[in-house]
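Okay, got some structures for you below.
None of the figures in this text is laboratory data; all of them are computed from the coordinates on show. What you are looking at is a predicted structure, and each value in this text was computed from that prediction instead of being measured. Cβ atoms are built from the backbone, for glycine too; each structure is taken alone.
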Structure P
Amino acid sequence: MQGRIHSLESFGTVDGPGVRFVVFVQGCPMRCAYCHNPDTWEMNAGTLMEPSEIIEQYERNAGFYKGGGITVTGGEPLMQPDFLIELFTLAKQKNIHTCIDSSGIAFNPDNAPLLEKLDHLMTLTDLVMLDIKHIDPEKHKELTAQPNTNILKFAAYLNEKHVDMWIRHVVIPGITDDDTYLFELGYFIGQFTNLRALDVLPYHTMGAAKYEKLGMEYKLKDVPAMDKDKLLDKKQVILDGIKKRRTQSS
């Protein structure tokens with residue numbers, strides 16, 4: 001089962017625990033206003049690769065990945081579940097830690113064939129890094145052109161399957177930095193026993209140059225980069241939401 005691959009990165013340090021071999025897959029239905037890889041959106045582009053080719057490339061530098069492993073990101077990895085199943089099957093045969101970096105947009109609990117594949121995939125997956133763009137449904141649509149209903153259901157699904165979950169959230173001035181929504185995000189994720197980490201990331205403007213090069217409009221061109229000095233305060237709001245949820249549940 002070949003996968004559509006955008007690119008590979010040999011030494012990823014922000015894509016899960018340890019040093020990672022990072023696979024960027026091609027294709028994503030999300031249209032995040034701040035996406036810095038819009039060249040991964042097209043579903044039928046990229047390079048076709050066999051899972052065995054990726055494992056072979058991983059093994060060339062296997063010594064560097066102790067404490068790390070393979071992370072599949074995108075694009076949206078869950079758009080290619082058959083490829084992921086084969087890749088992670090090979091990885092687990094070699095005791096390689098497996099991680100999926102996902103927006104969750106491909107999850108659909110009403111699609112029985114897909115759910116069967118995901119059930120299998122989750123048995124091969126050590127960690128899912130779930131990027132929740134916005135907790136508010138309407139704000140999420142404005143930011144990504146997609147609803148967040150199934151994304152939030154995917155978080156609950158991961159909890160049911162006992163798959164470790166890291167939550168990622170990008171703080172964008174004037175868009176996702178509202179304390180009300182940040183607290184609500186924390187309150188939502190605070191219910192999950194599989195939550196292992198929270199990455200609160202500052203919005204940056206480095207993607208603007210790529211849009212210009214591709215001849216695309218960058219929708220957030222007038223939005224400044226997030227002040228990193230304020231980031232800890234914003235993370236604390238989310239943590240307060242988590243704490244409240246867990247206090248109520250105890």
Structure Q
Amino acid sequence: MEMVATAKSKKLSDRVNASHPFSNKIKELVGALASLASVVKSPYLRKPNTVRSVALLVITANRGLCGGYNSKTIRLAKNRIQEWKDQGANVRLFVVGKKGISYFQFAKEKIEKSYTHIDDKSGYKEAEEFADFFLNLFAKEEVDSVEIISTVYHSSANQEAEVTKVLPFEAEGETNVGSNVLYEPSPADILESLLPLVVKTAFLKAILEANCSEQIAKRVAMKSATDAASEMIKLLTRGYNRIRQAKITQEISEIVAGADSLN
């Protein structure tokens with residue numbers, strides 16, 4: 001299992017690293033154009049003053065044997081749900097993975113929709129389904145915020161459970177765009193194409209990084225299990241040999257004592 005997880009994590013980490021340049025650049029571009037929200041009328045650029053309803057997508061695994069991977073994500077999701085409830089917002093919960101589904105059912109949290117078909121082979125098709133669904137909810141003003149709670153891949157040695165805000169869009173940093181920039185075609189046409197794409201990219205990134213982090217966690221857990229088993233075998237073998245040697249020594253002593261008594 002450790003070898004399988006190692007091979008899968010390498011393959012998935014390559015996919016994650018290959019997706020970063022595109023996702024970072026398109027996010028930067030949309031962040032710049034998002035500052036034109038007052039000029040461009042788009043339901044995806046809506047910025048609600050008060051968050052009345054929030055959609056949370058929690059990504060966990062279908063299986064265990066991966067250390068604290070699931071528990072960290074579930075713990076963060078639980079805290080985030082409580083934070084939104086304390087602010088008076090209605091939380092609509094969407095859960096990926098059997099482990100998360102089982103926990104929230106046990107905790108009596110209402111799950112609006114659950115998904116168990118996401119695995120290490122998932123990619124753009126699944127991300128597109130998520131993006132279309134949540135964009136539709138946001139455009140219809142059924143939710144005022146969309147967040148993904150998953151394990152984010154920073155490096156092969158560092159993966160952390162984090163909250164990723166998907167909607168509404170926010171411009172990152174100070175972006176000076178406006179009269180000095182000529183848009184061809186119009187900003188509205190550009191945003192109409194880019195906004196759904198950046199959301200799809202965000203979901204794709206979350207799926208790939210969660211799957212990669214799961215395999216890395218599984219590899220580490222299986223290595224720890226292998227090391228623990230090896231140490232256990234060593235201790236048991238040593239104990240067995242000690243008892244066996246003591247028994248042999250005792251038998252030899254009895255034989256010598258018997259021989260002496262005959263003499």
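Looking across P, Q, the calculation of mean count of other Cβ atoms within 10 Å over residues 77-84 that yields 22.1 traces back to P. The maximum of percent of Cα pairs over 13 Å apart, for residues 165-204 alone over structures P, Q, that is, the highest value, falls on Q. Which of P, Q yields 15, 42, 28, 13, 2 for P(r) over Cα pairs in 10 Å bins from 0, in percent, for residues 53-148 alone, as computed? Value 15, 42, 28, 13, 2 for P(r) over Cα pairs in 10 Å bins from 0, in percent, for residues 53-148 alone corresponds to P out of P, Q. When distance in nm of label points 7 Å out along Cα→Cβ at positions 189 and 221 is computed across structures P, Q, the figure 5.1 traces back to Q. Here distance in nm of label points 7 Å out along Cα→Cβ at positions 117 and 157 was derived from just one of the structures P, Q, and that gives 1.1; the source is P. So semi-axes √(5λ) of the Cα gyration tensor in Å, computed for just one structure, reads 57, 21, 13; which one of P, Q is that? The value was obtained from structure Q. Quick check on the output: -20500 is helix-only ellipticity at 222 nm (-39500 (n - 2.57) for each DSSP H run of 4 or more, over all residues; to 500), derived from one of P, Q. Which one produced it? The read-out was computed on structure Q. If relative contact order in percent (Cα under 8 Å, 6 or more apart) is computed to be 31, which of P, Q is the source? Comparing all candidates, it corresponds to Q.
Matching task: 0.5 is the computed value of distance in nm of label points 7 Å out along Cα→Cβ at positions 93 and 109. Pick the structure from P, Q. Only structure Q yields this read-out.
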